[in-house]
Structure formats: structure tokens, C-alpha cells
Structure I
Amino acid sequence: MKQGLYEIIENTPLTATVYKMVLEGDTSAITAPGQFVNLKLDGLFLRRPISICDYDDTTITLIYKVVGEGTEQMTGLPVGYQVDMLVGLGNGYDITKCGDRALLIGGGVGVPPLYNLCKKLLAAGKQVTVILGFNTKDEIFLEQDFSALGVTVLVATADGSYGVRGFVTDAMKEVSYDYFFTCGPMPMFKAIEATATTSGQYSFEERMGCGFGACMGCSCKTKYGNKRICKDGPVLTREEIVW
């Protein structure tokens, strides 16, 4: 983990409620896809955890949805503004456990951390299929970004306005895979758990206090004892989860 000031070089809308923020600064603390950052915002006591969508040697890309006071404040931060962030939080996805055919399943704001994961899997020589789930066509983001990587992308919309009509589990029936990675809301996870035919990794979305394991506020029960989603997670393997 590293704390530092990161300068905003882009902060633009992707949809009516989803924004892309790119920040410049030290990324050396990021060691795995699926990790997150914790932003300090003026006037708010708790930092805001946001998953890392992508990164390189000098920049971090965050994609966030406006759901409350903190994320609403983020939309107004201008280019050039310096954000106090904790970087390199969480365990991230372990791609060494993956077979040759990886399936990535993202729901809503669970989609962003899968983008860098996809790049890492491709670099490791894996065949990747991506399923993105949204409520409606107007909410879709990152589809073209994944397609530009050269992977197969399926989009499911609950209202049938685009792609596969239904949920990510409906699209899963069309895919052959030997390992899966997913991030999204709990109802989606439970549906995947009832559908998936292989092992996999789930990245959980939890309310966090400190973000680095000190407050124990995001502890959850697993088959191997209590784990802190912010530090021991947010990624847990299918075999250890107690539903």
C-alpha cells in the first residue's frame, strides 16, 4: 500500500451516471488486477474505495458510478486537481489458477476491474471471453474497449434492449470455459454460483471503513475463518465462500 497525491488528467462521463477518471502518479504499489484505491474527499470522514480499471507505469484509470455524496463530488473534480489516495489495496485476482479458457463476468460497476485482468490474461496466453451485464442499453460502457483487445464480448441486458436478453447467466450458457473471474452485485454472484460449472474467483463489493484491514468493518465468514474483504479480499475463491 502507498499513500500519495495523484493528479487528475481526465474526468469525463461515459454514461449518464458513470465516469472515467485518469490520474497520474506512482503506481508501483499495484501488484495485481482487481486491487483498488481509497480516495480522500473534502468534507467527508471516510475515504471512498474505487476499483482500478487499468494502470501503467505512471497512470491509474478509475471508472466510478455516481451513487452518493462522495461519487457525486468526484464528478466535479477538475483536471489538475490532486487527490490524496491510498493505492495498491486488496489482494486482486490470481491469474495463475486459471486454465486456458477464461471467462470474465462483470455486472454494472463490477465491470471495470475486469479490464486490466483481461489484459493480464491475454499477456499470459489465455483465451478470454467477456460477459458484461447491464439493466439497459443506455448503461453499457467498456464494450468497445474489451473488443479492441481482440476478445469475444457478449453483452446481456435485463430489458433486452441490446445483446442477449436477460442476465449474465443466460449468456454463460453460450460460452465454453474452464475457469471464471467475476465482479458485481451479490444477486448476480448467487445466480453465477448456481450456473457455473468450474472453479473461479469472486470480487466482492463491500462498504469499507479504513480500506486496509484495521477497522474489521468488512469482515465476512469463509470456510477457513473470518476474512476482511478490504485486505484478505476483495477476491475470494469459489471454494472458500460461505453463501
Structure II
Amino acid sequence: MSEGYQVIVREKALQQDMYYKNNNIMRYTIKYPCFISDTYQTLVNKLNSLYRTKAVMYERSNIMNLYQMAMVEYEYSVMNNYPIRQFEAYVDFFVTDNQNCILSLYFDQYEYAGGAHGLTVRYSDTWNLPKSKKMELGDFFPGRSNYRSYVMQSIIKQIENEIANGNNMFFEDYENLVRENFKSNNFYLTKEGIVIYFQQYDIAPYAAGLPTFLIPYGPGSAVMPKCLYAER
């Protein structure tokens, strides 16, 4: 495969320690990607603008909201002689497939606002570079109108196997919860296939993290994009 068609990925970040009454009450780091490609220059310029804008908007909205909450929490803690808890926001990204014509990545957005633990929210994008378009889950199941049912049944079967093997880190009514919380945009690609993920508390308790399930490429399952590993 020609290395000339790889997209180069660079990491950029917005970060700051935030003070109130000379106390560091919050810190944040927002990482976001910057792509470089001679082949897909127009598209990567748009993606760079998109992800930079998302990072800045998150900084201006979510971060400022958290900072306001941190100030209130600080005053309450001082008034009641409680320990001061530093708030935190951390956003990171992970490129899971970057092969010739497909770019797939996800973001984990963690926020801690007091309490026992923070909360992580994941979102993802998969891009068809030659077509300059965002890919949908259905694109990997051509001709299969019931692909959502197929994917959910595959997930339920994997959970059943996990439970049978002694891993019971799922809510008792996991089957209904999978169907209620399944979102077709919650996926990313790897070399092995499509990874479907759920948010924290969707189908399992906090200790289980963000449950993921692999739908492998293969006959009767997901279809690998033809250009994914093809020579150009």
C-alpha cells in the first residue's frame, strides 16, 4: 500500500488551570486532531476547521459552565469546612483506522464536577476521504435493510457469551437496554471490523466503563469498504 495516501495526524490542545480567590479550582485539557494530506487537502482542511471549532466551542460553553459550578462548590465547601475538590475536564481523541481512503476516530470527553467520580461521554466520526463524506453505519451493510436488528442481535449474543463466561457486568434487563440505547452513529472502525459502543450507564454500571462490541468484517456480516486496503 502506498504510504502517500496515509493521512498524517497531529495532536493539538487547549489547556488551562483556572483559579478563584487564588485557589486552583479547575483544570482542563481539550485535545483535538490536525490532519495533513496532499491527496485529500481540501477535505482535511475542512476537518481541521471542524474539530478546531468544536474544541473552541466546548471551551467556551462547557468549560465556562463547569467553572461557574466549581466556584459555587468552592464557596459551599469553605462555608461548611469541607475539602476543596478540584473540577476537571479532559478531552482526548483516538484514531482507530487510517488506511488509504477511510479515517475513523473517536473522542472521549471526561468531566469531573465533584462527587464520587467523573463521567465520560464518547462520540465518533468515520470519513470516506475520496468522497469527502461522513460514513453511516448502514454503508457497511449494503442491501441489508434490517442491519440495525442484525447488529443489536449480535451485541445481545456477545453479552450472553460474556455472562456465560462469568462476566456479569451488565444490568439485568440488558436486552431491552441494548435496544433502547442503541444509536447507529455510535461506532468506529478498526482493521478487524466495526466497533459499536454504549455510553456509561446505558447497559451496565459505572465500573464497566463504556461497553464495546466488535462486528467483524466477513460474509454475512459487515462489508469492508473496497478501497480500504486497495492500491490506488
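Kindly point out which one of I, II the value -8500 was derived from, the read-out being helix-only ellipticity at 222 nm (-39500 (n - 2.57) for each DSSP H run of 4 or more, over all residues; to 500).
Matching structure: II.
Here semi-axes √(5λ) of the Cα gyration tensor in Å, for residues 67-122 alone was calculated and came to 30, 14, 11; which of the structures I, II was it taken from?
I
Out of I, II, which one gives 12.0, 32 for Rg and Dmax of the Cα atoms in Å, for residues 163-202 alone as computed from the coordinates?
II
From which structure (I, II) was distance in nm of label points 7 Å out along Cα→Cβ at positions 91 and 115 calculated, if the value obtained is 2.0?
Computing distance in nm of label points 7 Å out along Cα→Cβ at positions 91 and 115 on every structure in I, II gives 2.0 only for II.
Mean projected area of the Cα convex hull in nm² was computed and gave 12.2; which structure, I, II, did it come from?
Only structure I yields this read-out.
Each reported figure results from applying straightforward, stated rules to the coordinates on display, with no laboratory input. Just so it is clear, the structure is predicted and the values come from calculations on it, not from any experiment. Cβ atoms are built from the backbone, for glycine too; each structure is taken alone.
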